[in-house]
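Every number here is computed from the coordinates shown, using simple stated rules; none is lab data. Note that the structure is predicted; figures quoted are calculated from it, not measured. Cβ atoms are built from the backbone, for glycine too; each structure is taken alone.
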Structure I
Amino acid sequence: MSLVASPAALSSRHEAPIACADSASIDSDRSLDARAKSQFVHAPIASARGEMVIALDLRHAGRREVRIGWQRLGDPSLPAVVVQGGISADRRAAALQGDELPGWWDAQVGAGRALDPRRVQVIGIDWLGADGSLDAPIDTADQADAIAAVLDHLRVDRITAFIGCSYGALVGWQFAARHGERVQRLLAIAGAHRPHPYASALRAVQRKIVALGQLQCADELGVSLARQLALLTYRTPEEFGQRFDAPAVLDGAHARCAAEDYLEVQGTRYASRWAATAFLRLSESIDLHRVRPEAISVPATVVVVQGDPLVPPEDAYEVAGRLRGPVRVRVLRSLFGHDAFLKEAAVFAAIVRTVLADCAGVSA
């Protein structure tokens, strides 16, 4: 186990940062097959899915009528936990029986897992703009307000925890800033109070690739290539070194590297489900994200991965030093980089359980 030391500059009023373990084995991101499907199907539990149409005041685009898809797992009488993932995640943190595809965080949500719908109700939404119908600037503040509207619809006055991963962490910070009285604790995984300039530069190039595809009437190709570039920021050079350490081969008259098939499969799969407009607007919303940590008093746990080019540990320490409330920082070493929350199931199960244990009213 390799540990990461915390900077001495971290204020003594905060809990000491805790480091976690190196990564586990690599999976191969294979296409969903029958065995994988059976792995993600859960036993019947209380659940509900729905959509609501409301008028929402968007930070940069004014008042708009928006459609919000939501899902709730667990009995409405249980303590409520909002769980949100990256820009490609939807309301389905866990799959239900009859779902064709797995949920984005089935490893953590389900009977006997860290987020057990028999003990908490797990609530999630589809991101505003994810269906491509909202061609206007979107802000993480808008997403936070959309979640608050869904909680009103579900008659949930206060949530026990907001657990956000990647883009979901950015929205979690906004929710804590804008609706702090409605949340007991925040778990922000791989997301800080602002986008890192290097990450914003990478996303700007991705958006230009999508725009070029649109100019060529090749929207799917543009989205696929942008997604392939994004994948290189979600994972680490070390993982690619282990998975794709093979010489390039000639494909006709052109060289082809060992990772190209993997990247093209992932990019094509993504582009088949995502419109160019959705990619562009949600990518922009990351770069529009800004929160003043001094405005947040909600107790928080911040988790980052050393070597993640999108959210470096320095950003976690900065936000921790500026928050008004108590904070715990955890820095992980993981072969999976930014995507560790999707791959390091045991490590993140322990983190989620610790956060829930800190919340009053949640049984172990």
Structure II
Amino acid sequence: MSNAAITRSMRLHLGLAVLMAPSLAAWAGGDDTQFGGQCAEGLAEGQHVMTDCSVSWTASDGKRYCFKNADSKAMFLKDPAANLERARTFFAAENIESTEQAMQNFDSSDAETVVKKQIESTLAANGGLYPLEDPLTGESLKLAFDGVDFTRTIDGYGFFPDVKFHDPGSADKKYLIDYWVVPEKGSLGIRETRIYKAPQQVDGRWEAVTRQPVPWWWIPASEHPGHVAQKRSWEVMSAVEDEALRQSLRNNGVFKLRDQVTGKDLALKFVDTHQPVRQLDANGHYFACTDFRAVGTSDQIYDIDFWLTEKDGKMVVEKTLVHKVPERKDGQWIQVPHYSFKDFGSSHVVP
């Protein structure tokens, strides 16, 4: 498969559900802030320049434009109408760029800036603590922010800052939270937030333990993997999670699905994607299992299968089926399957 085909296949669409943080446009000054807080003069010159919007100009229509510094603002205001048209043209052209191409306009420090600004804004609005729902248990966490640990970059997929938090009641109870940051429409935004490590008691002490399964972005062996014809499992998992989160966005963070066996309408919250990913030998279709938690519960977990195929170089979700449902037996919730993968013929694990 060509690089262009792979690039097309991994084009990401930003969508912010309950577990997803506000976009750069939100933290840079509110809904009236234009261009996601980028420097308007920089865009007019064909460049992406991130700002904190401390220098700005409000047009007669009430829209606010940010600038890197006072000199950039003065240059822009020499001919605001013409400069605004150039900025809009350049910004619109960026909309059709793939993630891989758009990433060339940013680096890991830009991604960290986006995450830090979102965290700082959230802390200010919540008494200095960072609220986060644990997708696995449904617990509402309130965490103290310690700082960005490091940021990984995966070419064509985005940036992944790893951020340190702790329980304000116990400094030993540490969390590592991953943020998936991707470019779209000329600016960076937070695609997903995931708990990577959470505190557990080990030999009488609190240790930050990696949750299983790990997010798909920890699977690649290198920062910039080469393009190959065969899909890797993490590429399929990325497409699955993108679809799950976009569907959740349409319903205020709730993934809605009708059980194909019982006809019951389900309201679910995404937890994670399983390994391994498999591919059917007969027709080449992929399928991946995911965990979703029933809204309003802490331990009712559904196993939902996503079925995908590759069309024109893009991984496309063709159908979504309820694989296993939670049933109460002997005082515990267990998963009972609707079907077996053997029903669909032979398959093999995608590496």
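Out of I, II, which structure matches -6500 when helix-only ellipticity at 222 nm (-39500 (n - 2.57) for each DSSP H run of 4 or more, over all residues; to 500) is calculated? Answer for the origin of the read-out: II.
Where does the value 21.8 come from, among I, II, when mean count of other Cβ atoms within 10 Å over residues 125-132 is the thing being computed? The structure behind it is I. For relative contact order in percent (Cα under 8 Å, 6 or more apart), the highest value in the series I, II is held by structure I. Out of I, II, which one gives 10 for percent of Cα pairs over 40 Å apart as computed from the coordinates? Among I, II, the structure yielding 10 for percent of Cα pairs over 40 Å apart is I. With Rg and Dmax of the Cα atoms in Å, for residues 69-140 alone coming out at 18.7, 56, pick the structure among I, II it was computed from. Going label by label, the one that fits is II. Among candidates I, II, the computation of log10 I(q)/I(0) by the Debye sum over Cα atoms at q = 0.18, 0.19, 0.24 Å⁻¹, for residues 157-268 alone that gave -1.09, -1.13, -1.31 used structure II. If distance in nm of label points 7 Å out along Cα→Cβ at positions 165 and 245 comes out at 2.8 when worked out from the coordinates, which of I, II was used? Label of the source structure: I.
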